[in-house]
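The numbers here are math on the coordinates, done by the rules we state, and not lab data. Everything quoted here is computed from the prediction, not taken from an experiment. Cβ atoms are built from the backbone, for glycine too; each structure is taken alone.
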Structure P
Amino acid sequence: MLKENIKAIRKSKGLSQEELAIKLNVVRQTISKWEQGLSVPDSELLISLSEVLETPVCTLLGETIPEHKGNDLKEISEKLEIINLQLSQRKNERRKVIHWLLVSLCAIIIIIFISLTLFDSLYLSWDYGNPEKAVLGVNFHLFEWLFVRIAPIVFIGSIVGIVSTRKKV
């Protein structure tokens, strides 16, 4: 219903998708996706959209507006509370994913460091007379050289990220 309302109200105001996109500071494809039902505007954009189209959010969402009732403010606040809860859940899910990706990155860095320490650069004792082994040995050495210099910085950054994305009690 939202997609049809956006399209109908936009057209009734004589706006093209491009013009509406400019007023909302989004790309035209965003408006197109809304009108096709491929995505929906977030709460901030929904409010901006209602302001640009001079239409209440309730109308955009497909609700008929009865004559003035005393509970309108209460209903709107309940709907905004639901939207805020949904946004909060999305934010928490995103935080969890980032947190566990950073934990995984730290684990991978530790495993590679342990592997490099245990295997003690075996490629240094290879016979470099063989061109294939020479290329492979140089590549291993380059990886080890870069890893030993870059990994500590990435590891520290990941630890900072893990601390900043941990669940706050």
Structure Q
Amino acid sequence: MGTLDRMEDEVDRLIEAWRRERPDLDVAPMEVLSRVSRLARHLDRARSQAFGTHALESWEFDVLAALRRAGTPYQLSPGKLLKETLVTSGTMTNRVDRLAARGLVERLPDPHDRRGVLVQLTPAGRDKVDAAMADLLSHERALLGGLSDGDQQRIARALRELVRPFDLEKH
């Protein structure tokens, strides 16, 4: 066992306390999920820092990134944006309104549906999301710096299996 394998973290201490206080419970799931939960909080902070540099909130990045990933002409219907960002219709309307007011997106008539609209990324929105994405990847690369490529791939595979049942619920 290497030195890193013997290093304790806060989750180890938490689990040890539960095992001492409640030896009748199998707390093994906490070894993974408490670490995932703590990691998520750290990642949220890192994302906020990366986006803050570009005067973006995480939700703004999520909407702009969904449009950017759509490819040229960087537009989606509000319904598709809902699916991409997992928010309610009312929330999406508010978000698009706020992004449009900042000049990062615009609403266009849907040529295939006279009653419909499309949300399109503006050039300013594209520049902002591209710069924020580059900074985000730099932050994330630094966070993973202590892991080998192989370790990163193994963790990615294991997390994919853990997340898959939740993704299947959406479909």
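Here Cα extents along the principal axes in Å has been calculated and equals 64, 32, 26, so which of P, Q was it run on? Going label by label, the one that fits is Q. Out of P, Q, which has the highest value for distance in nm of label points 7 Å out along Cα→Cβ at positions 23 and 143? Once distance in nm of label points 7 Å out along Cα→Cβ at positions 23 and 143 is tallied for P, Q, the winner is P. A value of 1.6 was computed for distance in nm of label points 7 Å out along Cα→Cβ at positions 47 and 119; which of P, Q is the source structure? The read-out was computed on structure Q.
Please state which of the structures P, Q yields 0.10 when FRET efficiency 1/(1 + (r/R0)^6) of positions 95 and 151 (r between Cβ atoms, R0 = 25 Å, to 0.05) is computed from it. For FRET efficiency 1/(1 + (r/R0)^6) of positions 95 and 151 (r between Cβ atoms, R0 = 25 Å, to 0.05), the value 0.10 is produced by structure Q. Comparison across structures P, Q (criterion: FRET efficiency 1/(1 + (r/R0)^6) of positions 87 and 135 (r between Cβ atoms, R0 = 30 Å, to 0.05)) gives the highest value for Q.
Among candidates P, Q, the computation of helix-only ellipticity at 222 nm (-39500 (n - 2.57) for each DSSP H run of 4 or more, over all residues; to 500) that gave -22500 used structure Q.
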